[in-house]
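The numbers here are math on the coordinates, done by the rules we state, and not lab data. This is a predicted model, so every value here is computed, not measured. Cβ atoms are built from the backbone, for glycine too; each structure is taken alone.
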Structure I
Amino acid sequence: MSSNRAFTLLGVAAAGGVGYYLYNAGGDPKVAQKKFEADASKVSSQIKNELPGRQKEAKKEGEALANQASHKFDQASADAKSKLSDAEARAKDLSQKTGKEINNAIDKFDKTVEEKAAKAKSGISSWFGGK
């Protein structure tokens with residue numbers, strides 16, 4: 001049913017267009033046809049003239065968007081590199097600090113073991129008559 005309506009509307013529009021051109025031509029079908037062809041040519045040339053401008057405009061917009069995306073990517077890359085170098089520096093500092101703490105703990109443990117060993121040795125020596 002809707003396609004029937006569409007055909008009816010298209011027919012009415014076409015009849016209206018034909019009537020418009022016939023009326024403006026004073027009822028002469030050949031003059032009406034020439035006016036229609038002239039209008040169609042005019043519209044066609046306007047569309048053709050606008051398309052190249054739109055293409056250039058679209059190209060410029062595309063280039064601008066590409067530059068903007070490239071800038072954002074470069075900025076994100078620089079931020080990531082900066083954060084990575086900060087993390088590496090923190091990891092290195094933490095590693096050095098942890099290494100120093102481990103070395104201090106080992107030195108303290110060695111000192112304690114040596115002291116206990118010396119006490120134990122003197123205790124065992126005293127059993128056998130030493131100091």
Structure II
Amino acid sequence: MSSIPTELRYTKDHEWVRESDDPQVVEVGITDYAQGELGDVVFVELPKASASFKQRDVFGTIEAVKAVSELYAPVAGTILEFNKALEQDPALVNRDPYGQGWMVKVKVKDAKELEELLRADGYAKHVGE
């Protein structure tokens with residue numbers, strides 16, 4: 001059974017979103033369920049700061065021993081920062097998906113999109129837990 005923190009929001013594509021002290025800035029990563037399905041992560045390709053995306057645009061890829069998967073923007077916005085640590089140690093996604101394995105920080109274009117994301121109980125139902 002995977003971990004599903006209650007303070008986060010989720011997408012059906014297995015990304016999580018953590019709101020910050022600044023209501024316009026969120027942190028994004030993949031869920032524990034997703035990393036478990038992928039297996040050992042060997043490479044993560046992320047956008048550089050200042051790249052902009054619409055909601056559901058592909059913003060990167062994650063490569064694991066089992067598969068390569070696209071990453072989808074949970075909300076529209078602009079990348080403020082990407083997790084440089086993943087360049088040297090992509091397995092952080094496996095070891096700490098909700099902490100050191102975060103992927104990008106995004107300046108949200110429309111905060112209403114955050115309300116469209118799943119809460120923990122909805123995501124748990126989505127993955128059958």
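In table form, for the structure just shown:
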{"item": "Identity of the structure behind 2.5 (criterion: distance in nm of label points 7 Å out along Cα→Cβ at positions 15 and 31, calculated), options I, II", "result": "I"}
{"item": "Structures I, II, by FRET efficiency 1/(1 + (r/R0)^6) of positions 63 and 103 (r between Cβ atoms, R0 = 35 Å, to 0.05): label with the highest value", "result": "II"}
{"item": "Which entry (I, II) yields the derived value -35000 for helix-only ellipticity at 222 nm (-39500 (n - 2.57) for each DSSP H run of 4 or more, over all residues; to 500)", "result": "I"}
{"item": "Top of I, II by distance in nm of label points 7 Å out along Cα→Cβ at positions 23 and 119, largest first", "result": "I"}
{"item": "Value 9.4, calculated as distance in nm of label points 7 Å out along Cα→Cβ at positions 47 and 111, assigned to which of I, II", "result": "I"}
{"item": "Percent of Cα pairs over 14 Å apart, for residues 39-94 alone derived as 73 - corresponding label from I, II", "result": "I"}
{"item": "Highest-scoring label, criterion being mean count of other Cβ atoms within 10 Å over residues 7-14, among I, II", "result": "II"}
{"item": "Source structure (of I, II) for Cα extents along the principal axes in Å, computed value 35, 33, 24", "result": "II"}
